[in-house]
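Laboratory data are not the source of any read-out in this text; all were calculated from the coordinates shown. These numbers come from a predicted model, not from an experiment. Cβ atoms are built from the backbone, for glycine too; each structure is taken alone.
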Structure I
Amino acid sequence: MGNKRNKQVVHELQFNVAQLLKEVTGANRRYDVNSKIIDRLDEDTILISPLVGQVKFLRTGSDILVYGSLQTIIQKSCGRCLISFTTPISMELEEQFYPTVDVTTGSALSPPTDSDEANRINEQHILDLLEVVRQGLLLESGGFLYCRPDCKGLCPQCGQDRNTNSCTCQDDAIDVRWAGLQALQESINSEQ
């Protein structure tokens, strides 16, 4: 049986930067992104349109600065009424990537100790944006918690969606752990 070589999976957010690493400081590249490689950010957040935008690579000494802007549309579950909703999101990207192998000599390089694993250019000189972009989109999508700012949510007693129908449940039922605060509020209200 012959030798099996490790095959590297290549996707739209991986870029071979060997030639750029051979060029002078200030050399740059521009890439248009139109990728469906990421389909889920977490259990509640799905990308429903391709990730589109533009990224630029700039050789800065021995490193590469990647910057650009990317957009997509996500689907999430509302934190109040649990209904799925869609919203556009965008992210600004600005990350420094560090080679792990010198492109001319092949000798190993040590990236800065404080650099993230996701910001390292691998031994084949492939710069992979997938994890950096995934983390950025996850941060951006975290700001969209509700389907709309005035979402009324679900009734805690019967589960009725208060955005579509009202219910006859009493809202005055209070958790005993909050009874002290309710008494304080009632005393403040009675003094006014």
Structure II
Amino acid sequence: MLGLKLPTDPRWANIAEKSIEDILTDHAFCEQKAATQCISMIVRFSERVELVDKVSPIVAEEWGHFRRVLKELKKRGFELGKQRKDEYVMGLQQFIKKGGSKDDHLLENLLICALIEARSCERFRLLSLHCSDESLRQFYHEFMVSEAGHYTLFLELARTYFPAERVKSRWEEWLAYEAELMLSMELRGDRVH
């Protein structure tokens, strides 16, 4: 369904569960950054009525997710801690086409958002299946479902504003690049990505 070219090593969930404080902290900041990215997209492309209408609810949802993960941290006796660099997102940003028109930038924004949501969905699925903690399995199942919806929405918006063949071609390039990026990264259990 997600189209990712390289699945996450299944061992990641077991490694991540051993670092649940770090995963929850990183997850909280991922949700905060997702809300911020959606706000930025709305501001930058405010003339795109459908985008504004469909992305606005995601802002509230992502911020609600941030608060929910924060609550889970506190419930477990942890604090939010410091934000860490997201090497995965920084690596993806290297692939964004520079220059071009505002429309070109919109397509890149929609596709990178879709890709981040797809990878998050895939990772949350692993946690929902393999955590020994039943409450965390349910917790991450709900996030998996949400991320799948966001992934689909960003791709649908891309197809709304751009020819299907252009979206398909660039999406395939993104998927290939992301697989190479994943291969180059260390398998870490303290990060969502």
- Message: Out of I, II, which has the highest value for volume of the Cα convex hull per residue in Å³?
- Response: I
- Determine which structure produced the value 35 for relative contact order in percent (Cα under 8 Å, 6 or more apart), calculated from the coordinates; the candidates are I, II. II
- Thinking of I, II, which structure, once distance in nm of label points 7 Å out along Cα→Cβ at positions 119 and 151 is computed, gives back 3.3? I
- Task: For mean count of other Cβ atoms within 10 Å over residues 103-110, the calculated result is 10.1, so let me know which of I, II that is.
- Result: I
- Value -26000, calculated as helix-only ellipticity at 222 nm (-39500 (n - 2.57) for each DSSP H run of 4 or more, over all residues; to 500) from one of I, II, is from structure II
